[in-house]
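The next part holds the structures, each set out as structure tokens.
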Structure I
């Protein structure tokens, strides 16, 4: 039944340019419900005076964001691409919302070869250093491919510090050669004195280095049109050569190289019929090399980490092995009288997090991350799971199961929810119990002047022995009144932190948390308990690495 006008809320505000205060017309305002099962989303467009109004809003918690070509939302000296959190109650009229937009920056230029000729189809990327799963990585924030004139343009960049790289277009001849279908070219063709190292274009970082650790950052300001040209030159490139052992007859095996710094696949090749392989034009860095035989009767896979410096990697030997099969059943345990409200098991998603992967993605089966949806009867399965120690994570496609937590994970008669599941070949069956009686922590974030702080990142961090299990963390954003709710916590001890701003997922990083110890609020919660805390915000730039 539709909500009555008296039971709904309204939001009115203005969108203006920073720092002039000029109104912004035709800005799209989107109000997205945190609980997607409710299905109430709203939109509006600003008029010539920059004003907007949204009425008939069903009470609840929402994420409000603004879009306008060439501009980005800006708040307290920093961009806020994720928007802001709002909590609206019945009959409320929020009339004083002020949203600042700042002109986005652009990086553009031209890529040429050593002769000054245009280099088409080169990939140019703008990156920044951030935290992903607690590990410091370079994350791509914008990219473009050069046209036939060698030109590129990367718009919509917020002010900040960035690194820029250009990767040459694919060398199809090299791909064919490494597959063994063409004779090796003479290394001396391009003046290389070392016949073991081929000459080729490789990924280059501003201001012209092949080693990303030697890259120089550029500083972008609001509205900048930053010119950046690259001239690529051939240089001795490193190759990785090796072989795959114990391949089934006629099997097709793939080998991919995944950058650990960037979290992206760097290159890939098919192994030759004799099991040998070669990956050329490898830049210095830390990698995971993954070999897979996905079409065999039982999927086979091998994974190894390696560091590439200035020399070829020779004689690498990989032995693809069958991964483990993990099957299980998810049982839902609701509180008293909650059977009618129990969600469909299909609303849940399960994932495995490798406790010892240091931020790398879990690799399953064909080398990709896999998050199976639970079947209607509660069953689920992973195939080809590589050896390691894993934690189970419970998620959903929307916010409708936010109060649920993993209460128990039993494998082989042993409880492994805290220790993690040890996988080393064979098969395993998991009996997983999820409970709707998760604890909740709510409260208000304030600053040193006891003023409420909106849009703070609030995190419940478990005790140190459980911090490799990301499922034990809970993250929220304070609303316009500084209020927050952390739901679905497993019973235990927590430190609750609030940051005015935090880089990526730094809260998963143990070294980052050490610096912040003492700045949070410590408390213990029991199953089904509702606790309330007052948190002082950690100001931006203070007590942060």
Structure II
């Protein structure tokens, strides 16, 4: 089911489980299957059905067998020709490999002045500034196009829903990408970093072969992913993150379903709900964990407007738009469970009070979108040994950086949400500052206009941080970990470790994260602990009465994401 998009575009055929599906060329395989009503994409080890969840290649839940190649992520695979697709059941048999398998010393080594990892708001800005100052800059990103999560661009503007045809985010992202292209930044898309080794070596796989980047300076701008909130039914096909639904709509013009419930905490949920509604989706409700803004929020609202009037106005228009569209926004409510019901999903909602959560009501929907905050994609930084602190207010690790956004590891810079969440405008400002700093560290002299841009970025960053602080005071809400889970709810989606199993392991002696991992396999699945580790770390810290720090999590190690050994050692193209 596609949105009301612009005319045009070519079509192709995909065979899924023996069924021929006609879809638009250029969309992701996840979008094509969603449009065809195929929400079950694979089966876990015991036949437990799974579907699209994060939509951005992190959770690994949408792995399929494509043309005989197992472990292919539907959300990261672009439909460009006829594909033979089947669900991946359990642990597939090993595949035969082909190509030249070589030793580490035989990798092709590329040595640009600057390597930028991530083509989102911060990465694009840092790359552009460095290149305009005279540096040779390469940007790599695992996605098929630049823009990142905030400035995500459609693979074809023919697929943009009419309701988004004049969207400011599209336009701003397009301008940012064009700036990078004009100044000679080289892009490598579909390229994933699987190894990060100090001091400045990165092993990457581009879909054909592996090679090594050894830049003089590196800017890490890998963004963030939505955090998981374990609750009964959160692994059911049709339950996905709010970001996944937005990717389907904005990148591919695809609707996640006909009836959608949006639940979570924060302004992204309001924006996505309105975008879905205007694209033709029946949004049954928005369930917001924070209390309704009232007189006590007025001062913070004024602070938001004074520091970022444009962004504040957009948020206000989201609320008025939802009200005009008759989409109910239910405050101080939380999604408590999801279950199958009459061919769809039934989402149960609870009201959050001083004495706990009381059952409130339920909604039936095709898709339940969940967005309860974000976690930084900091695996590369941690793997390099960059020092991190812990922000207890937001429940996330925050990279230590100096005023120019260089980390504790020399020549490694980091900008944007991978360091601790601050939003796209802050990422752009950080990118501008870091880009100039990188250029100067290479002995280059940024032009006067870049110096002026840097000064302006410093002011903008200060204002946007003040905006963010006020925003999250308005959206302040409890940060649930496993409080909504029942004993049989999975804490670790990949290895199917239940809350009961985790608590039994936790009660047996004085285990650390490593001990829990060995006893239960928690964190040993395809997502590599990205969803279960924050929950487990918080629960262990609560039991021990100790604060969470960077050593509370699993030790970072390569490969940073699942990759075939043959692909790691494949240094030439067949």
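Where a number appears in this text, it was derived from the coordinates with a stated rule and is not lab data. Keep in mind it's a predicted model, so treat the numbers as computed, not measured. Cβ atoms are built from the backbone, for glycine too; each structure is taken alone.
With P(r) over Cα pairs in 10 Å bins from 0, in percent coming out at 3, 17, 29, 30, 17, 4, 0, pick the structure among I, II it was computed from. Structure II accounts for this read-out. If mean count of other Cβ atoms within 10 Å over residues 135-142 is calculated from each of I, II, which structure is the one that comes out at 17.9? Label of the originating structure: I. One of I, II was used to compute helix-only ellipticity at 222 nm (-39500 (n - 2.57) for each DSSP H run of 4 or more, over all residues; to 500), and the answer was -9000. Which one was it? This value belongs to structure II.
Comparison across structures I, II (criterion: mean count of other Cβ atoms within 10 Å over residues 55-62) gives the highest value for II.
As an exercise: relative contact order in percent (Cα under 8 Å, 6 or more apart), calculated from one structure in I, II, equals 17. Which structure is it? Comparing all candidates, it corresponds to II.
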